[in-house]
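Structures incoming, each one as structure tokens.
Please treat every number below as a calculation from the coordinates, not as lab data. Keep in mind that this is a model prediction, so the values were computed, not measured. Cβ atoms are built from the backbone, for glycine too; each structure is taken alone.
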Structure I
Amino acid sequence: MSLLERINSPADLKALSRSELPMIASEIRDVIIEVVSKNGGHLAPSLGAVELAIALHYVYTAPADKIIWDVGHQSYAHKLLTGRRKQFHTLRQHDGICGFTRMSESPYDAFSTGHSSTSISAGLGIACAKRLKNDRSKVIAVIGDGSMTAGLAYEGLNQAGDINKNILVILNDNDMSIAHNVGALSSFLSRTFSAKYMQDLKKELKDFLKSLPKVGDDIYQFAKRSKESFKTFITPGMLFEAFNFEYFGPINGHNLNHLIDILNNIKCLNEPVLLHVSTKKGKGYPPAEKNPVYFHGVGCFNADTGESLNKECSVPTYTQVFGEAILQMAKEDERIVAVTAAMPEGTGLVKFAETYPDRFFDVGIAEQHAVTFAAGLAAEGFKPVVAIYSTFLQRAYDQILHDVCLEALPVVFAVDRGGIVGEDGATHNGVFDLSYLRSLPNMVLMAPKDENELVRMLTTSFAHKGPVAVRYPRGDVEGVKTEKRDLPLSIGKGEVLQRGNDVLILAIGRSVNDALIAHATLAEQGISATVVNCRFVKPLDVDLIGALAREIPRIITVEENVRQGGFGSAVLEGLSDQGITGFRLECIGIPDIFVEHGPQKMLRSKYGIDASSIVNAAKRLTVS
């Protein structure tokens with residue numbers, strides 16, 4: 001039996017000797033690589049945090065002590081150590097364990113995560129709650145250096161330092177190289193400064209100096225500045241000390257003895273503490289160490305070689321079509337600039353960045369800033385396109401409303417991963433954007449049925465004098481020939497694709513193709529349907545829809561979005577505004593739930609938004 005097979009809870013880990021812990025780390029890495037190679041997932045960040053997870057559970061007592069893993073990309077080792085070893089093979093599979101931390105999944109998951117930079121704020125809230133309950137257990141927030149680009153992290157640091165609450169923030173520095181001076185001297189000093197006798201001595205000296213009449217506080221501040229001037233000469237703690245955090249590090253995040261020593265030392269502190277650890281993304285798996293960006297979030301691969309098992313497909317993805325189109329358009333219009341939030345690869349902007357480095361802006365994990373930054377560019381006559389996943393754009397709702405839509409600034413939002421995305425689950429499915437964007441004045445909102453229409457919609461967007469959102473799905477395009485690239489669409493106008501008298505199917509985005517499949521199936525069963533590619537959620541083509549509804553009062557709306565406030569709601573409002581009555585309408589969309597993780601096709605079937613669901617709805621409307 002391996003050591004890991006004996007670990008069913010952190011209590012079992014604590015029973016091991018320190019000398020056995022490196023073997024546990026190796027076994028954990030083997031399991032993570034094996035499972036992720038079959039299921040896909042966030043490999044490189046979790047491999048880099050293995051020793052950190054071991055040290056935290058070796059020193060602290062979860063779940064009484066709360067360990068919050070920011071985003072959850074780093075949490076696979078944590079899951080293996082907290083009673084989920086036997087279920088780990090179901091990672092990111094339908095009805096299996098989540099790829100992120102979930103409070104509903106385990107008491108060891110102190111907070112549900114998915115979007116980055118929330119750990120410090122959540123941790124501080126938990127720490128304050130513990131203080132109100134006279135609970136002296138600890139709160140630890142583990143945040144990656146990439147997540148430290150978001151303002152929310154600093155808002156949490158600012159309040160934590162101001163109210164001086166007992167919280168440990170661990171900065172897992174695995175990529176940005178905040179500090180270059182990670183070495184033996186820095187590690188030694190941090191472990192020395194953190195020792196209990198040093199902390200007691202510092203407190204006694206502080207109290208003594210402050211007790212001196214008249215000059216005591218001045219002497220203390222001078223001594224503090226002198227200490228900091230030396231400490232920050234060899235460590236990058238000045239920023240965090242400015243937030244009133246006691247800073248330790250940088251320390252090697254793969255040296256278990258050093259990690260355990262320093263965590264034991266600072267465990268007794270009752271103030272805000274920041275521990276800076278340096279780790280290697282992809283640690284222990286050469287392909288991931290060599291290419292951590294690719295293995296950050298990866299599909300199935302050969303565990304022996306690291307080579308992808310996904311067959312090369314001649315059909316590109318919507319993301320790739322967007323990237324190629326925006327690159328071509330930028331060649332023809334030097335006012336076009338691209339903005340993304342730490343996702344140049346994911347949003348298809350790598351070639352744009354290489355070709356036009358001065359016109360490409362990666363703002364880091366800072367979606368709010370990305371939107372307002374783009375508004376500033378637009379205010380000066382440029383044509384910014386903000387490429388962000390639907391789920392992440394939710395974070396910038398206020399900036400879209402106030403900073404872009406209020407003055408109708410010409411910002412183009414390329415909303416990638418609209419609809420069901422699959423294995424990343426509830427926090428990443430982009431099923432709310434049609435609802436939250438269509439409510440904003442001055443916003444034009446559209447979704448293409450295929451790649452040709454996507455390119456035409458981008459052309460339309462850059463020709464428009466106000467804000468536009470183009471929403472497209474994750475995955476391969478339909479495989480149609482791209483043409484009429486330079487021909488913009490008439491804003492607010494849909495198109496009739498098929499004619500029939502029995503039922504009217506109004507579809508938007510990728511659901512249009514499901515509607516066409518349903519049309520063919522219904523025709524075989526003697527039911528004729530009119531299929532409309534509505535193209536625009538806002539402004540809606542109420543003239544076309546109204547005219548057809550008067551002729552065909554049995555109506556189905558289809559969208560890969562929540563029903564509440566979405567495309568179907570827009571159709572109902574439009575029919576009501578025209579005074580049209582006597583119709584029957586069935587809205588096909590996501591019900592009032594969070595869509596969990598699983599394959600896209602299976603989830604569309606489960607939630608009733610695929611072609612067969614349209615067929616069933618048409619039958620219900622036509623037989624009664």
Structure II
Amino acid sequence: MRYITAQILVFGLLFYAGPLLAQEWGDVSEDILGMSGIPEDSEADAVILFDKGTIAITLRFKLVIQRHTRIKILTERGLKYGDVSIYLGSDDKIDELRAQTILPNGKKITLSKKDIFTKKRRNGSEKVFAIPGLEVGSVIEYAYEITTERLTFLAPWQFQHREFTKLTELTLIIPEGFDYRAFASNAYVPDPQRESFQIADPQMGTSFVGRFVWRVENLPALKREPYITTLKDYWATLFFQIVSYRNPKDTMADPVIFIKTWDDLAETLQKSYNPLLRKTRTLEKRVLTLASEIQDDRTRAEAIYSFVRDSIETSASSGSRKRPNDVLKRKKGSSFEKNMLLIAMLKAAGFEASPLRISTRTNGRLQENWPQLQQLNYTIAHLSIDGDVYFLDTNDSQCPFVLLPPRFLSGKGFLVGEEEGKIVEIPMPKDASTSRANTQAKLTENGDLICQTTLQLEGYRGISERKELAEEKPEKYVKDILENRFGDVTIDTFQVIQDKDVDMPLEVKIDYRVQNYAQVVGDMVYCPSSLLHRRQSNPFKSEKRLFPVEINYGFASEESVDMALSEGFEIVEIPEVQKVTSLGVRFQSGCQADSNRVRLQRTFSVNRVYYTPAQYSRLRNAYTKIVSADQGQIVLRRKQTDE
């Protein structure tokens with residue numbers, strides 16, 4: 001990543017882009033109107049003709065943002081780009097909002113102000129509208145101007161999008177006395193063009209401004225692929241960080257220093273968190289009630305965690321920060337309040353516990369070069385016991401003490417300790433998800449399979465299955481498991497064990513019959529060599545991949561089947577042992593047979609969560625081999641009888 005640092009000068013003019021946008025508005029050539037596709041991307045649903053923005057600070061310390069976007073619609077799927085949403089902070093004001101459709105024949109249909117709606121959001125609002133008269137072949141465009149006083153936070157500028165972009169351009173105009181830092185998250189972003197000049201304001205006098213322009217052409221589309229966290233991690237984006245401000249007319253004054261390092265951010269957060277983490281008699285009494293007779297430290301901590309998770313209702317997030325005593329009294333709190341209550345109770349019990357700010361997987365990867373609170377959208381607990389570290393969230397009732405919900409496995413977080421703040425790793429949990437299936441079966445003369453199966457589901461697999469159980473009746477849950485795999489199934493009995501105790505494996509026992517499990521062709525019988533854990537298809541369809549493969553967590557499955565054969569069958573052929581070992585993928589399947597019995601064994605595990613695009617082909621090939629192995633068959637023949 002690259003950096004620029006600029007000493008910037010004050011200017012009083014709002015924009016230099018205004019006249020340019022006025023000239024461009026609605027000016028679309030016949031070639032563009034007649035365009036039906038682009039050679040750069042034959043599958044494009046739309047093409048972004050340009051996306052231009054200007055960010056400027058006025059002499060009166062206002063931040064003004066102007067944007068003009070124009071898009072050509074190429075397919076029916078591309079019509080979705082006519083639905084526009086513009087986020088506004090709580091003190092932002094939007095002006096000059098306009099939009100229109102330009103039909104292929106050149107006719108223009110303008111957005112009416114009455115068709116612009118406002119949606120409330122937690123820390124602001126959204127302006128939403130549908131650009132009218134849209135059809136395939138149209139060109140849409142919209143423009144707006146936002147004014148805000150939040151000079152300390154310049155929103156990142158995204159150059160790259162889900163569709164091919166012909167031109168994207170950002171102009172930054174910043175005044176003398178301000179010191180900003182900028183860095184790019186992708187090599188597509190070039191160094192800026194720079195210039196400085198004087199301007200005058202009737203009330204504030206004459207001053208200098210610095211003007212920086214980033215311009216990029218012909219950026220490829222970034223489309224979502226399977227097994228990826230979020231496209232935010234890969235878009236070409238420019239981030240800004242304000243460092244300081246010094247009054248240029250008072251050279252003797254000390255500069256105002258803003259948050260510029262993680263230590264600065266930690267100090268700010270500590271002041272905010274400290275009132276919520278003080279020991280109180282109420283907390284100490286509750287901790288004594290829960291864990292006074294427990295000697296083992298981890299068991300004590302687990303008892304406190306389970307209490308907050310199970311006894312305090314999670315309410316909708318409202319932005320409030322009620323103190324732990326109040327949350328205890330109400331028995332209800334937001335996700336943030338519950339996790340802060342957990343940390344406060346752990347500290348009251350003598351544990352080393354602190355808040356850990358994270359960016360969730362869908363919010364994007366933590367940018368270590370950008371110490372901004374805005375990129376950290378969730379708070380969990382960081383607990384240390386005798387050198388072992390635990391990452392805890394109390395808001396998923398199905399999560400045991402040792403596991404974070406998958407959406408929080410984001411790689412890194414910002415730890416706000418009592419003495420300092422630091423970035424820490426959030427490691428992939430070991431043995432995170434396991435599934436075991438053990439089956440006693442008998443193959444009948446007509447090819448039906450009579451089974452007694454025991455399933456054991458642990459870790460994240462147990463969490464997901466418990467959630468399904470909580471949403472539907474056990475009978476339907478069990479039936480869905482079997483029908484999704486076999487189709488026509490008759491269930492005799494079933495039993496679900498440990499469905500409430502999230503710290504124990506979920507166990508399901510089923511007696512059932514699979515009709516026509518084996519294919520009978522004359523005297524020959526063809527029987528699949530895998531049962532419940534059979535993989536039907538390769539999840540990696542594309543031959544090439546632009547992005548890394550990012551799996552939520554490692555997983556493992558084991559299956560054993562002891563299948564008795566009807567006395568009327570004899571074994572002709574069984575599959576050979578198949579093994580796959582590549583890039584953390586481990587697979588083995590095989591059969592053993594005697595005169596009237598076949599034993600099937602299958603194991604499969606993936607212990608890596610990240611694969612580069614260069615490794616994609618090997619990973620895809622490994623899955624292709626596993627799918628092929630799972631299609632193996634046991635070949636039987638009806639015994640010939642003496643007449």
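Taking mean projected area of the Cα convex hull in nm², for residues 163-450 alone as the quantity of interest, name the structure among I, II where it is greatest.
Structure II comes out on top.
Kindly point out which one of I, II the value -5000 was derived from, the read-out being helix-only ellipticity at 222 nm (-39500 (n - 2.57) for each DSSP H run of 4 or more, over all residues; to 500).
So the calculation was done on II.
Percent of Cα pairs over 39 Å apart computed as 39: which structure among I, II?
Checking each candidate, the match is I.
If distance in nm of label points 7 Å out along Cα→Cβ at positions 307 and 371 is calculated from each of I, II, which structure is the one that comes out at 3.6?
The read-out was computed on structure II.
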